[in-house]
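The data blocks that follow each hold one structure.
Since every read-out is calculated from the coordinates, none of them should be taken as a lab result. In this text, all values refer to a predicted model and were calculated from it rather than measured experimentally. Cβ atoms are built from the backbone, for glycine too; each structure is taken alone.
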Structure 1
Amino acid sequence: MTTATESAPYTQAVPTLTGVHHIGLTVRDIATSEAFYAEVLGMVRAFVEPHSVGEGYAVVMMRPGTHLVIGLDYHPDADGAVFDPRRTGLDHLSIRVNERADVDAWAAHLDAIGVEHGQVFSTEEPLPHALVVFRDPDGLPIEMFWLGA
């Protein structure tokens with residue numbers, strides 16, 4: 001169920017934001033995840049960065065021609081459990097696409113490379129939007145999301 005609510009206007013001055021810079025995802029297997037994000041999202045390795053605290057490192061990937069940057073983080077002491085959105089923290093990753101037809105194109109792309117996904121969902125309420133959801137190798141739900149005007 002989707003609910004639209006209006007929040008009270010915030011009266012304090014808030015510094016500016018320009019968007020999300022990057023997202024870091026702790027993964028179970030760097031090689032598997034890097035191959036997945038390369039094949040499915042067309043991302044390429046930008047660099048590898050050691051963690052500033054503790055052991056481990058991140059393979060930082062970017063999608064050429066966009067501002068999409070995802071760090072695949074390896075922590076040697078991670079629990080290795082499959083992603084569960086019911087745990088406190090990240091619930092899913094949503095990536096914006098420009099046109100409604102892009103959602104269908106993503107579903108076709110996922111079909112072509114054999115990645116399981118849900119049905120394309122489209123509605124006009126509370127705002128026009130459409131999405132398709134698939135999961136990365138660790139079970140993280142990723143949605144390709146279009147929001148109309």
Structure 2
Amino acid sequence: MEPSQTSLYVQIGGFDKILSLTRRWHALCLQDPIAAHPFEHGMHPQHDERLAAYLAEAFGGPALYTGGYGDESAMQDMHARNGIHIELDEACLEAFDRALEDVGIVGEAGAKAAAYFRAATEAQREWAGQDATVPDGLPFNYA
């Protein structure tokens with residue numbers, strides 16, 4: 001899929017800007033004693049690139065995540081069954097907002113990206129229970 005001229009992907013500045021965002025977010029999370037927890041335990045070596053691919057697609061860019069890594073169900077399952085952790089979520093969301101500012105994604109585009117990331121984080125709580133089963137075929141979570 002080619003990004004439209006008005007997509008959030010284009011407004012943000014494309015893949016390289018989103019990759020900068022994910023790398024900055026990861027670094028900020030590692031600096032925070034609460035937000036660091038999930039990043040200290042065997043992250044995929046290309047976590048930043050995979051997250052950037054997911055966000056690029058979510059923001060209306062090319063289908064990089066579903067074209068190479070998996071679908072929405074696989075992504076949700078990867079993050080499922082970890083319990084509800086509001087304090088951790090809030091620390092990570094605060095770091096995401098700061099990373100947006102740090103890499104220059106501000107204004108309406110920054111607000112939309114922040115709102116999307118918050119909604120996606122909160123939506124993952126649906127699969128927080130130890131016995132949660134993420135169904136196959138979930139629709140991709142576009143912004």
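Of structures 1, 2, which gives 11.2 when mean count of other Cβ atoms within 10 Å over residues 74-81 is computed from the coordinates? That value comes from structure 1. Could you tell me which structure in 1, 2 was used to calculate Cα Rg over 2.2 N^0.38 Å as 1.17? Working through the options, I get structure 1.
Between structures 1, 2, the calculation of mean count of other Cβ atoms within 10 Å over residues 18-25 yields its largest number for 2.
Of the structures labelled 1, 2, one was used to calculate Rg and Dmax of the Cα atoms in Å, for residues 10-57 alone, giving 11.4, 34. Name it.
That value comes from structure 2.
Could you tell me which structure in 1, 2 was used to calculate helix-only ellipticity at 222 nm (-39500 (n - 2.57) for each DSSP H run of 4 or more, over all residues; to 500) as -5500? Label of the source structure: 1. Looking across 1, 2, the calculation of relative contact order in percent (Cα under 8 Å, 6 or more apart) that yields 20 traces back to 1. Figure out for me which of the structures 1, 2 the number 1.5 belongs to, where distance in nm of label points 7 Å out along Cα→Cβ at positions 66 and 90 was derived from the coordinates. It was calculated from structure 1.
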